[in-house]
Structure P
Amino acid sequence: MPEKAKFITQDYKEGETLFEQGDTGDYIYIIINGTVEVRKETNGKTKCLARVSSGDIIGEMAVLTDEPRCASGVAVEPTRVIMVRDRTLRLALLNNNLPILKPLTSQLILRFKEAQEQAEYYRRKTKKLEKEIILLKEDLLKAEMQNNT
């Protein structure tokens, strides 16, 4: 790939990796057509976090945060993407002059909302489990008291 190119159109075959978990985020990927699975490996097990397709943007978090990629992107069918260099994206953000900014912002807002919903779901689930634990403790204490009398 040419180092100076701001935008690169790249084709991936089924099973090819766009980016690897742990890599530096040099590009964001705009999917033109095809499907990509976002996969995360934890404790030797791989989990599919999402399946994305035409119009979706992936790989932006590593570029925006300067953190290593938290997941891998793997084409699950022949896929064509536009790759946007990290420097191009940063300059566009500073100058507010790149057409990708609106869909990128929409994508980030969507992911933020999904994260909020997921956090709320786990808060409710945790509260429910805490209540169940309290009831189980009470039942256990009652049983202990009955056994001691």
Structure Q
Amino acid sequence: MEKRFETFTVLIAKINRNIRKIKNREMADYGLRSPHISCLYYLYSSDGLTASDLCERCEEDKATISRALGYLEKRGFLTCESKSSKRYKSPLLLTEKGKEAGKKIADKIDLVLKEIGTALTEKERISFYRSLTRISDVLETIGNPP
């Protein structure tokens, strides 16, 4: 049992660390870090999302997304149509600089997924994602008791 726990937690942590490394390396020229990249990716994929939408899609808290969006807006990657103080539910739009970065991110994600895809058959991939979803759901239930 202990070995199974160790293997599971170490592999999940290693996968997460490697994803972060790839994100940070690929976007270093833009001065972007992991939370910025997730925001740009989702905005590029679905223009007009709100900060609230990004919290859900990125699985990040409001403070993290707020800091990331502030950073991105200040550096010219995105704009917010609302200039009021309550902008959390206002649509965010990518600038040309943001669209360029978003395309680079989406292209890199496609490349990484293709490389990963060569390691698994379609049947294995479906089974893997089904299992990963079940594990995530169980852990969420355990982590958030009624």
TODO: Supply the structure label, taken from P, Q, corresponding to distance in nm of label points 7 Å out along Cα→Cβ at positions 45 and 77 with the calculated value 1.6.
DONE: Q
Open item on the list: Starting from the value 1.02: which structure in P, Q was Rg/Rh (Cα atoms, Kirkwood Rh) calculated from?
Closed with: Q
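Consider the structures P, Q: one of them gives -15000 for helix-only ellipticity at 222 nm (-39500 (n - 2.57) for each DSSP H run of 4 or more, over all residues; to 500) as calculated from the coordinates. Say which.
P
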Task: Parent structure of the calculated result 28, given that relative contact order in percent (Cα under 8 Å, 6 or more apart) is the read-out and P, Q the choices - done: P
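Here, each number is a calculation from the coordinates, and none is a lab measurement. Here the structure is a predicted model, which is why all the values come from computation and not from measurement. Cβ atoms are built from the backbone, for glycine too; each structure is taken alone.
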